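Below you'll find the structures, each written out as structure tokens.
Rule-based calculations on the coordinates, nothing more; no lab input. Being a predicted model, the structure only gives us computed values, none of them experimental. Cβ atoms are built from the backbone, for glycine too; each structure is taken alone.
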Structure I
Amino acid sequence: MAGDIYKKGFFDRLKDGLAKTRKLLVTDVDDIILGEKKIDQDLFDELEAALIGADVGPSFTYELIESMKERVKRRELEKPERLRQVLKESMLAILKKNEAPMQIPVGELYTIMVVGVNGTGKTTTIGKMAARFKKQGMPVLLVAADTFRAAAIEQLEIWSERVGVPLLKQKMNADPAAIVFDALHAAKAGKADVVIIDTAGRLHTKTNLMEELKKVKRIMARELPGAPHEVLLVIDATTGQNAISQAKMFNEEIGVTGIVLTKLDGTAKGGIVIRIAQELGIPIRYIGIGERLDDLRRFRSEEFVDALFEGDGAS
């Protein structure tokens with residue numbers, strides 16, 4: 001019973017967090033389709049403009065509208081209200097394909113390399129993940145491999161103390177690959193089961209940054225076969241379409257195995273999750289909807305879509 005209350009608490013927070021996105025996406029769609037007497041080209045044009053404006057992406061929008069038109073031809077959609085349900089079902093179908101929790105094997109060393117540009121909430125995400133894993137009984141080691149910003153090391157230090165997990169760090173401007181080398185050796189000596197590595201995210205020196213990340217990745221693979229087991233990209237939902245270009249860049253350069261979408265509670269651009277799922281096909285591991293420790297949650301497509309559509313069918 002307590003678990004249900006806890007779950008409901010998070011669902012309500014998710015619903016609140018998605019309020020701005022709901023207002024832009026669902027409310028606009030409702031205004032267009034509810035109360036209309038017929039489904040015609042004008043309605044589809046308005047619907048298309050609303051969806052594009054909500055950042056769900058041109059590809060999803062085109063496919064959805066074409067699918068709706070086909071259904072109308074086959075007389076499967078005779079009432080405009082049904083379009084809302086089709087939109088919901090289409091979103092869910094795409095998001096379900098990208099719903100994949102991180103699988104951490106018991107008793108084996110698991111390494112997570114966390115990447116993303118500065119300001120996305122990368123360090124905060126790492127702290128919350130560390131708290132999550134520790135709660136599940138996994139010994140965690142945090143690694144400060146962003147040695148170019150004193151603030152990054154300090155912030156990770158605060159999280160390390162708050163969560164109660166060790167942090168491996170060196171002085172400013174130390175070689176990130178060398179720090180990661182030391183961290184893996186400490187972990188292999190039994191100091192941790194899960195190693196979470198914070199990396200730099202300075203986009204203005206993109207080439208240097210990517211080379212540095214590739215070097216860290218090479219060192220990890222050399223010292224521990226299969227490492228990094230996860231390359232987790234943290235994306236700030238408030239950046240909308242910029243999030244897509246960031247994801248494409250990181251994925252092309254170093255390969256991304258999972259995505260964390262943060263700051264969903266502060267944006268009208270939450271529709272970007274649909275675009276990320278469709279255009280990138282990278283699993284969405286977690287979403288972040290606030291500052292609380294438990295506001296980083298495993299991504300569940302049904303929960304997300306229900307919350308977006310104001311709890312339709314939620315239990």
Structure II
Amino acid sequence: MKNIIVGTRGSELALAQTRMTLDLLRDSGFDGELEERIIQTSGDLRQDIKLSEFSKGDSPVVDKGIFTKELEDALLSGEIDAAVHSLKDLPSQLAEEFKLAAVLPRAPVEDILLVKGPACSLSEFPPGAVIATSSVRRGRTVAWKRPDLELCDMRGNVPTRLRKLAGGRAGDATILARAGLERLGFYREGRNEIEIEGCRLGCQVLPVSDFIPAGGQGAVGIETLSGSPVADKFQRINDAETSLRVSAERKFLYLLGAGCDTPVGVCANLDPASGEISLQAVVFDESDSAAPPKTGRVSGPCGNEEEMARELLQKMGIGIDLR
């Protein structure tokens with residue numbers, strides 16, 4: 001195969017991740033032609049709808065995969081040969097027609113608190129301060145840590161959200177993934193501010209121990225059709241450590257039955273010295289916003305990711321069906 005067409009969303013971050021993928025593929029020895037093709041997804045086109053509302057009601061806009069369905073449709077039609085995703089957007093269980101062919105080396109998984117003004121921690125905000133986020137997980141975590149703060153919804157890609165915050169159109173602060181900010185060149189390790197169009201925003205990394213990220217956060221996944229020869233080409237650039245970590249996280253989400261609007265965080269880490277993997281999670285009650293979340297942590301040898309995910313759910317007191 002000499003030509004590969006790769007589908008991607010059209011945001012700055014999606015394009016940056018796609019070009020990173022194509023560069024790695026070329027570096028692996030692939031000498032054919034590579035083409036990127038922008039596919040508009042429901043999540044991109046319907047900026048008027050909160051992310052948490054896409055799958056609700058009698059006629060949901062998209063049942064799941066609001067940033068991936070149209071890319072999968074393009075795979076099925078043959079319009080593209082592979083799709084590049086932010087892995088946290090990809091449903092934890094793919095239909096049998098599709099395959100997660102590879103994941104790239106993972107960026108830092110933490111979230112970053114961005115403030116209109118000097119950098120500060122979540123605990124330093126005055127009562128009534130407004131945090132803007134479209135993420136149910138981030139919103140529920142803020143409400144758990146600081147129930148005296150206000151929340152408001154904010155949609156848009158990374159630069160748009162930064163501009164809204166800088167321009168006073170998004171409350172006092174927002175929370176974004178560190179990986180996206182780094183890949184777009186806004187943030188470097190050790191900094192306490194970033195600049196957007198001449199405005200400086202204070203920023204602070206939120207430790208995973210306090211603010212557990214979304215499953216797959218910081219990872220880029222390449223999806224193909226099952227059995228496609230293209231999958232073997234992308235397997236060359238698969239990162240083994242990232243694959244182990246996200247496999248554990250995705251098993252947990254699958255067994256939990258989590259959808260794109262489920263308020264859950266899960267994060268796996270690998271200890272190269274011992275060969276053990278640890279898995280920690282936080283799950284909020286979907287029906288009772290005032291209920292405290294369930295949390296837990298387990299560890300064990302690599303290769304038992306599903307067993308570990310089941311153990312963690314049991315330890316957290318969460319029942320699962322026999323998937």
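Descriptive notes on the structure:
- Looking across I, II, the calculation of log10 I(q)/I(0) by the Debye sum over Cα atoms at q = 0.06, 0.08, 0.09 Å⁻¹ that yields -0.20, -0.36, -0.46 traces back to II.
- Label whose coordinates, when relative contact order in percent (Cα under 8 Å, 6 or more apart) is calculated, return 27 (choices I, II): I
- Each of structures I, II was scored by mean count of other Cβ atoms within 10 Å over residues 67-74; the highest score is held by II.
- Calculated for structures I, II, Cα Rg over 2.2 N^0.38 Å, for residues 243-290 alone is largest in II.
- Structures I, II were compared on mean count of other Cβ atoms within 10 Å over residues 107-114, and the highest value belongs to II.
- Entry that produces -16000 once helix-only ellipticity at 222 nm (-39500 (n - 2.57) for each DSSP H run of 4 or more, over all residues; to 500) is calculated, selected from I, II: I
- If distance in nm of label points 7 Å out along Cα→Cβ at positions 11 and 75 is computed and equals 3.8, the structure in I, II: I
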